[in-house]
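Asker: Some structures are shown below for you to check.
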Structure I
Amino acid sequence: MWQALKSFLWTLKIALPKVAVGWMFALLTIDFNRVAIVEMGVAAVVVTTLLSIHYFIAPFQVIAGRIADTRPILGYRRTPYLIGASAVASLLFLALPSVTFAMGEGSSVATAVAVVLFVLFGLCMAVMADSYHSLVAETTSKDTRAGVISVVWIVMILSTILAAVVMNAVRPEFTPEAMQNLYNMTPAIVLGTVLLGVIGVERRMSLSELTQAASRARAMAPPGNPLASAARLVAGNRQARFFFVFVACAIFALFLQESLIEVLGAEVFGAGIRETTRFQPIWGGGILLGMLGMGLLSVFYRAPKKTLTLIGCAAASAGFFLLGVIALLRLEFLLVPTLFVMGICAGVFNVGALAMMMDMTVEGATGLYMGLWGTAQALGMGGSSVAAGLLHTSLIGSGLLEPQYAYWIIFSLEASVLLGAAAILTRVNVAAFQRMAVRSVEESTTDSAVILDVATANA
């Protein structure tokens, strides 16, 4: 009983950094995009492109992971990088409101400053994502991983929902002062939760352990530039290629609507800012329920991760088709229930896909592979953000189509891509991936002693 309680408390602790991530992304996807597009009149394509910048910097995750694998700080490979990136990212939010207002006034300088802010934010998020996911992968087992991931993402979704509540309390109606006060809370929230979450989780490595870990890291990836190494890993492993494409396509399809759902509420159903602020928490509540259900299921039954992911893909695809019909026929009464059910499907998908990502690694190169899958995620997210803006501007902003017809096209596109991603996933095999990863190292590395040690450890 005590051991179970201790394990649960540890899981809650390691989930706390997701509160920081949830808060920052809630500000960007719930508040910033609505204020910039609707209140300040900035073109949707400009706003969604800014929001997507950090996704396209995601390949830096591979570099960050490689650096952390081979260059620990004070005996730690994950904690210092995670804390440092969190601190810088949180401070950037202090400048965002004033930059947004200046963009609304047509300042090109403000737009350039916004680009710089989002580039810096992207670099920080790349380091945070790789460090955190590598930390979770290295401190959990294959049997406990699905349950831990469920709790981690439940905490993130709850933080997003709580962030929306805080937004409406601190900024019940939009004013520049209220927005600035809201964003000023970010450093305290982000740094507080990250420090509480990671201090004491990672074990400090001895000098001999650091030397051995660095040797393994160098052995388990091709030599040279980390990005080039990652590209060679993907090129030489068919299973890695399938999984990379699957992750990018599935994430693209799932999140194409994220930057538009509040705008849909305003343009199709005439909803106000207070009403549309509820949409993401409703979607998030569904994800929360789906992940909670999967977490509880994992306690009693080890459901195959690939099966969970495929079920989530298929069900979410059906939901997007329905969402397109709702927009087309203006069936407002179905919008909220559909968002909630789709969230449940996305929650099931998240548990399966994230657990598969952590399984699709090899010892000694956890950071590099998690960076690779994180890059695929981010490219999907970035592509969805840019595509959302382009589709909105070209279909609606140009006057080509009425909003309800445009949203029907957008949601149908999401459903179709998600089905295609599911078809790709059927060709992925984790065991085959790991065998190919180790074999490629054996063929490309001359240090046979190190390779034998790594292969034995992975056996």
Structure II
Amino acid sequence: MAPDPFSTASQLAAAVRARQASASEAVELYLERIKKYNAALNAICTLDAEGARKRAREADAALARGELWGPLHGVPMTIKDALETAGLRTTGGHPPLADYVPARDASAVARLRAAGAILLGKTNVPPLSADFRADNPIFGRTNHPWDPDRTPGGSSGGAAAAVAAGLCAFDVGSDLAGSVRIPAHYCGLFALKPTERRVPNSGHIPEPPGLPRAVRHMNVLGPLARSVEDLELVLRAVMGSDDAEWDVPPVPWMPAPERPLAGARIAWSAAFGGIPVTRDTRQAIARLAGELARAGCRVEERNPAGFDFDSAWETWGAVAIAERAATAPERVAERVAALVASLGADVPVARGSAMGARATIADYMVFLERRDALIGALERFFDHWDAFLCPVSVGPAVGHVPFGTPIDVDGKPVPYFLAGTAYCSPFNLTGSPAVVLPLARSAEGLPIGAQLVGRRWSEPALLALASRITRLSGPFQPPPAFRDA
């Protein structure tokens, strides 16, 4: 039986184990689709066809001997070009790294290979993952699979475009301010930003290799896929303590008890701190909230009590910039100047970023203490609520606009950075897990997703709840232009 390019990774892994499809057939299927569709998308920037074919043959031979490498045996994947891959070019979208070939895999990549996944290639990013578009001087821009005149998001934009268009079974990206969640929302996918330090960051390139690891907080690696089940499958393959990153704790996976959707406690909001969302976005989230209430959930429209979003945005900017400025002060100074110019000096994230750019060690300790207080406020909120439902971004995918261009939200211009990240970065600051679910279509027919946020370390329960909610919100839908007749 020929595999379906839009199968979930879980379905494909089961088919390979049952000998209903071979790893080689799956790899050839995706390589054919890459050949057919990638030129228009520019999602996959480095392809390793021969390496994938060789590994698929080895996977099939191992299965014939009765050997199962792991839960992803024979499943083809791509990996964001910010994660190191042994023997395969990893650029981070940064011209000085255009020919960089790592000697070892990022820890997450090594674990996926050990679980049996087969690497097809790398997916496109902005330079050093510092934008919510996938566009860089080495490979150019990636196009949206629903509308080529729009961006698939960023920084894991190539990843989202590849998974949505059926060029691979799943991808793993990184998320410091929505870089996994925004592309998933734009492209109609499922995604997970795990709890901070659930997955090791070792081998990730927010700064060029050889520099000290400066990004110590808020960045997380997470999967983009076509089902909630795939999110759990991939997360469990990559999570856990790591001898290259000792601050990743050995937190066990505690399966959530079986619970019906009825009785779940869900707070929701489509308005943080005056940042508007499109009418379609608010209506889609309000509609889901109504359906959850009719299904027997306790549902209330409210923001987390005691959680100051202005303070969260300011503190996110201060921590993120203070850490990056430690190894790349000139590049950070340029970016902060552009951010302040586009937002105005009094906008919280710009104010925090300016504070971070000139921070002393004592200042940095204050920023982290403010962060702890905000984490505590959100955790106390989850004493009373199982999840918080909210937008991922201010609206659906935006056009291929220059960096810093204000984004139109139903006729109102919203500053570029806020339009992309305002609904994501607070939960990077708190380290909270967040699942993205595809939810609706905009008036233009573009995907709209929703974000389901939970208590730190609650991924088993949060994913179980997200899976139950998908019975109301619906499954992944392939982009029409990529469904083969």
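Asker: Can you say which of I, II returns 3.0 when distance in nm of label points 7 Å out along Cα→Cβ at positions 78 and 94 is computed?
Answerer: Going label by label, the one that fits is I.
Asker: Given a computed value of 1.14 for Rg/Rh (Cα atoms, Kirkwood Rh), for residues 318-357 alone, which structure among I, II does it belong to?
Answerer: I
Asker: I, II: which one has volume of the Cα convex hull per residue in Å³, for residues 206-413 alone, as calculated, at 172?
Answerer: This value belongs to structure II.
Asker: For relative contact order in percent (Cα under 8 Å, 6 or more apart), which of I, II scores largest?
Answerer: Largest one: structure I.
Asker: With Cα Rg over 2.2 N^0.38 Å computed per structure, which member of I, II shows the largest figure?
Answerer: With respect to Cα Rg over 2.2 N^0.38 Å, the highest-scoring structure among I, II is I.
Asker: With FRET efficiency 1/(1 + (r/R0)^6) of positions 110 and 270 (r between Cβ atoms, R0 = 35 Å, to 0.05) computed per structure, which member of I, II shows the largest figure?
Answerer: Top value of FRET efficiency 1/(1 + (r/R0)^6) of positions 110 and 270 (r between Cβ atoms, R0 = 35 Å, to 0.05) goes to structure I.
Asker: Have a look at I, II and say which one yields -12000 for helix-only ellipticity at 222 nm (-39500 (n - 2.57) for each DSSP H run of 4 or more, over all residues; to 500), as calculated.
Answerer: It was calculated from structure II.
Read-outs: derived from the displayed coordinates by stated rules, not from any lab. Treat the numbers as computed from the prediction; the structure is a model and nothing was measured. Cβ atoms are built from the backbone, for glycine too; each structure is taken alone.
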